[in-house]
Structure 1
Amino acid sequence: MDPAFRQIAERIRAAAAAGTLLHIRGGGTKDFYGEPPQGEPLATAALAGITSYEPSELVVTVRAGTPLAELEALLAQQGQCLPFEPPHFGEGGTRAEPLGERVMDSGTAAGSTATVGGMVAAGLSGPARASVGAVRDYVLGATLINGRGEVLSFGGQVMKNVAGYDVSRVLAGSLGTLGVIAELSLKVLPVPPAEATLAFECNQADALRLLNGWGGQPLPLSASRWLEEGGAGRLWLRLRGAVAAVAAACAHLGGERQDPAQAQADWQAARDQRLPWFGERAARDLWRLSVPQTASMPALEGSPLIEWHGAQRWYLASPDEGPKLRAAARAVGGHATLFLPSAERRHRVLGRFDALSPPLARIHRALMHEFDPHAVFDRARLYPN
């Protein structure tokens, strides 16, 4: 067995024998996400390094403790990327700065301590999610160390190896409740040859109408965001694809063409929630709603930030408005997550995620029991006690 795998497996077996609770921690940039971590931290820093990379095959195998910025830099050298644009959050150090407490400079996250394992465990995707798919869609295989200290491998390095119950993709969003993600095989894609960002002045209703209409046309849509600034609504639309396709779309759509460098910085800021909108929190909670793209949502004090062509909506809400948001999301077939409570409530409020239906809850708990029968890992990250 690999020495790093053996060390972690022994720690897990010792914790199971002693009844010690563990919570798995990579760079700590997403500690804020989900319920507050409980138990002793189990670091994945020893699980670092690129195991294999075949640019011509569009696949990379990487250990979970590898810094996300390191992987992205390697891919960039070959003109490739992680298309779903995973957020990094945090910068420098071993502890993520509280999200939205400070408006950070736009730009790359080269100083972030985010790890590849944390990227998958959190299951969060960036601006391009609606166009290219989510994190789980790019996980081809995984090596997991379960609650018995066993090293298990699932999937492979090509799509055709995926058969039956796809455990490797179930790890996306599991927040360490099934085991330690030790290694991952990921599908990557070439960086699109052309990109352009257009801006349009419009209100929220018009923005959703435009996005819905554009979605039915053969346009190289990549990402969108709408928000209200200074009392005026503004929609940003990013196009990516072949040079001719992007040029034709710009001519067809009109709008105000944005400076490429500034636009790229702004999309990175949106990805990592560094936009000024996220800094306007005061004593309010940050909510993330996943809803149908054209859904009509209740009005709150202050307008939302809308992404994913209308499917992802961020709200800053007072504590008493949270239940209203959650009920409204359910009413249209979506769900709401308390992404980040206000500073004074951060360690007190539970129930960050929407409740699962009874059938789904049974499946989740059965999976947890199968992979971690002794409840070594911090299940409360998903389900508060």
Structure 2
Amino acid sequence: MSNALDSAALDDAIDRVHRAGVPGLFAEVRAGDEVWRGAAGVADLGTGRPAEPGLRHRVGSVTKTFTAAAVLQQAEAGRIGLDAPVGGYLPELVPGERGEVITVRMLLDHTSGFPEYLPYAYPSLKAYPVVAETGPESLEEHRFTRFDPAELIGMGVSAPPAGTPGGRPGVYSNTNYLLLGRLLEEVTGVPAERYITRHVIERAGLRDTGFPEGPEVEGPHSRLYESWFGKLDPPRDFSVFDMSWVGPTASLVSTVADLNRFYAELFAGRIVGPASLAEMRRTGPVVSQEGRLIAYGLGLHPMEGEEGHDGPDAFWGHGGTVWGGGTLAMTRADGGRQLAVGMNLQRWNRLGADGRPQPHPIDAALAALYRVALYG
């Protein structure tokens, strides 16, 4: 493991991802006082405008770390109990026995048993994660739909359970984090987005991060191209999209520099205290939206290093996807090395005869970029 940055190797690695098929991507790598920023390809296929490291970007579920940190702040203040039943705070949204059994912690670590609401809000995704039986039609139909978060929560809460409360493995579900957003509103008296902005984003000193006020990304940004496993050919631009379908679970807009700053501040103990950060890093097995088994804590998950996810070479952070956009932000636990990357293509894998996504050169090129960025 080396702390030195190899700018030439990083330039080559990010260019290889572009040449493998991503129209454009941008990244920042930090190692101590050294900083590398790079980009490859184009931000707009129509105009040929080049991708740049400073572009604003929809970061998807990286938002969950911000929301989890806000909940932990309220737990530190004594207004939220991590092991208190959710029904005590939100009896109308989580009524009855489940409201008495499911705790705040179970929402944070995805062990509530609440399934994903998305297939109910987007009917063409009903069969997800069996992607061969899904289609992208609902994405276009709901481009400008303004969803009510209580209705989305109701879809997830009323659907057949994905597991038993507190059971392992957990099942990753945006329903959990929409509920956490309503919990924040209940205990603070202001919308979750406003609380997170004031007490997490501004506390971290982030200047280019915020929740969108409309369907467009403000400031310089990339177009976002969605392939939906080859069913959109050519990929369709979904950079203009109403993000009320995810709200405080995945709607943040940020930059790669801001994401690295946020995770550096978090791991330095300046967003939540050391005890809360330790809680965030207590992991258990969770089934991801792609059907893989991952380790997940409270709004954080590790990228395993050579010595596992608790070793000195382990990195912590979150990944995120929106329609057309992908993000990964990872920080070594000691803060000594960081990576944040954004890209403007998603679900590039074509489906094989068995209906499953097939390996693509982009996958290998991204893995190589991550290795160079994180381990030198």
Looking at Cα Rg over 2.2 N^0.38 Å, point out which structure of 1, 2 has the largest value. 1
Could you tell me which structure in 1, 2 was used to calculate distance in nm of label points 7 Å out along Cα→Cβ at positions 137 and 249 as 1.4? 1
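Just checking, which of 1, 2 has the largest value of mean count of other Cβ atoms within 10 Å over residues 49-56?
2
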Quick one: semi-axes √(5λ) of the Cα gyration tensor in Å, for residues 217-288 alone came out at 28, 13, 11 when computed from one of 1, 2, so which one is it? 1
Ranking 1, 2 by relative contact order in percent (Cα under 8 Å, 6 or more apart), the structure that comes out highest: 2
Of the structures labelled 1, 2, which one yields 1.7 when distance in nm of label points 7 Å out along Cα→Cβ at positions 81 and 129 is computed from its coordinates? 1
Out of 1, 2, which one gives 28.0 for mean count of other Cβ atoms within 10 Å over residues 113-120 as computed from the coordinates? 1
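None of the figures in this text is laboratory data; all of them are computed from the coordinates on show. Keep in mind the model is a prediction, meaning the values are calculated, not measured. Cβ atoms are built from the backbone, for glycine too; each structure is taken alone.
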